[in-house]
Structure I
Amino acid sequence: MQLRLHWQPETIARGSDTNVGARLVQVTSAALISHNVYCEERYTSADGRYLAILRSAVGTEPDEQLWIADLETGQVAPTGCLINGYPASNLFSDALFFETRTATSDRLLMRLDLAKWELEEVGDLSACPRTRYGVCSVSPDERYFLGNFRVEGDIWGLYRVDLSNGSWEVIHTHEHICNPHQQFEPRHGRQVLVQLNWGSIVDEEYNFLQLVGEQGATLYVLDIETGAVQYLPVGKPHTGPVTGHECWVGDTGRIILTTSDALRGAVYLVAPGDERARCLWRGLGFGHISASVNGRYFVVDDFTNGRIYVGSIATGRLLPLCDTGATCASPQYTHPHPYLTPGSRHVIFNSDRRGLGQVWAAEVPDWFLVALDDPLT
């Protein structure tokens, strides 16, 4: 189905940030809570022009609606789609996947082409187990959907839906993966990154009573075909506690993540099979992190003040890009959640600096990435 979008102007130029002169625009400005989605992915068309954003009057599921923003014209448009949970993107295409509900189904998986504005139903998930997140991950070939569910007690499972025929199967179970943030490796899709929250306690309504125990959180990689598990040398005793924010780095097969110890965090790089994780930077209150599509850069927020930093994975150099003014409070829309658009031209982030959560964009100066690529002396 071809969407007929009704565009309306909302973007406001907000001048230049004082850190490196990055030009700021407030992408959304209506009296609605708006945010740039959650998780460590980019939610844009492949050229970086069109952004997916979520909006509601209350800022909570299941009342959020999917909108599209045009960075070039400064306009936004509703798609008319309600969202269950969080969308999933395809790193190397224009595809965005999300769950919605209709009069005949509580859980339909939809595919939206962010460049052509074409919407199609790709699977009915109503027969599948209840998942903690509405959408978790879709394989890069767009054949499989991956969900999570509680098996019993502290045992949780991952199930895979074959979108070509609608069949599903449980492919993995493990203790304490109640918050798995499962992510298909974005190029080949054979491996899945899984977050393990040792000691977590979740009630029957999926509310956290205790997110992690004394062992803290760690990460492992699951081979989707063989079921083999490789634990990564992050979290105790290898590094500080994992914050729960991590992602694949482009198609490099590596993973970037943040750790936190008494609000003084670090950024680490690791790959399956590594004996040790490589520390890229240490000493700030790092939280949410995302990698550029080309695997060269990362962007991360400092949760103590809302400042956004961009770093080079090759050199380890890190520079402040802008101050968001985000309060970093309890609702997700008060967290910056930054990500780089394809081509690394903009950093998209959230800010509630003007009262309501809104989506912002910081333009990366031309010289900025060149400076990051310059090795430290």
Structure II
Amino acid sequence: MKDIQDRPRLCFVTTDLAYGGAEVQLVRLAIALKDRGWNICVVSMLSPQAFTKELGTQGIHVYSLDMQRGIPDPRSLWKLARIIQEFNPQVVHSHMIHANLLARLARVLAHAPVLISTIHSTLETGRSFRSEKIVHWAYRLTDPLSDTTTHIARQGYDRFLREGVVPKRKLLYMPNGVDTGRFAPCPEDRQAKRREMGINNNELVWLAVGRIETPKDYPNMLYAFQKVCLNRPEARLVVVGKGELESQIRELTVELGLQSYVRFLGLRTDIPKLLNVADAYVMSSAWEGMPMVLLEAHATGLPIVATDVGANRDVVQEGVSGFLVPARNPDALAAAMLRMMELPEEERRQMGLAGRQWVEDNYSLERIVDRWESLYFKLLFGQASKESWLTK
């Protein structure tokens, strides 16, 4: 590509730019595509909380519509339209409910050749939408304004087809991808970080990373972990993340007598090292899309115990790389965690390595970026190749 003006331009639109799985995937995709020669900008509806410096150092400009969470602001539609007009992208790619709908409406005011909407959860609700039926209605109503809708989870893809939210010809399954170089087993990081955190060799550490909010169902995890500790007092739980329910979850930890067993670390930027600290990963979500953190945990060589929701079963191979249990069932979650702890250390390690191999074969970031880039060019030119851009 000859110079920056000749590069294809891509505008990502997101509801938020924070430390969530959807945002992490967007940032990794943006940086990877930038490295491949795309000229990229990112628009966040809410004021960005993360990644602005990382994106900026890559030459990716971040715009904010400065909206307030839970407060509709019609002016944001005009702000987004103006950004699209000025940046003049060939592709606008939106992520999450509110951004998907706003980008679709903005296309009426500022047309882009291609608009793609990506859905990140099997249960689409939010502060502005009190029921999933309303969300589905909004998607159906605005569907003509989008060229393609993608879903990161097979279960979500099937559900949207079954309920007629998106026509089959316009709906694609596109999973998340993970950087298997950044997330990888590292014995040196494990030893150094465990010493730093004061973790004894005889302690078996479970790690949980995610927003401390309703979908993640941390009460389920804590009730299960109480049962685990009664049987295996060497168990430890490290929780990484923040959220609206954090104070309640901390109080529940005390009520259950787990304050000596559970450690809350808040937001962290050293997730690859913390994953290496752990012996296993646990997820207690009530619903999910395709959790980035499960891909990252497996890529780091961790076996996983998770609830069987969203695309978790696409990541965790039952009995091979981990165990899946029903949602909202602390007895089942505790039993699976104890089952994992009772395995010999070498067997747990082999389960984790099987998970890493599965991620490398199916969800490596390079493979997923290839698929996105092919889709962009196919929608632009009817062929999935950069040659279509270079010879246009």
> Can you say which of I, II returns 3, 10, 12, 11, 12, 15, 11, 8, 6, 6, 4, 0 when P(r) over Cα pairs in 5 Å bins from 0, in percent, for residues 143-222 alone is computed?
Replying inline: II
> From which structure (I, II) was Cα Rg over 2.2 N^0.38 Å calculated, if the value obtained is 1.00?
Replying inline: II
> Out of I, II, which structure matches 21.6 when mean count of other Cβ atoms within 10 Å over residues 95-102 is calculated?
Replying inline: I
> A value of -13500 was computed for helix-only ellipticity at 222 nm (-39500 (n - 2.57) for each DSSP H run of 4 or more, over all residues; to 500); which of I, II is the source structure?
Replying inline: II
>> Ranked on distance in nm of label points 7 Å out along Cα→Cβ at positions 39 and 319, which label among I, II comes first with the largest value?
In response: II
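Values quoted throughout were computed directly from the atomic coordinates according to the rules given, and no laboratory measurement underlies them. These numbers were taken from a predicted model, which means no experiment stands behind them. Cβ atoms are built from the backbone, for glycine too; each structure is taken alone.
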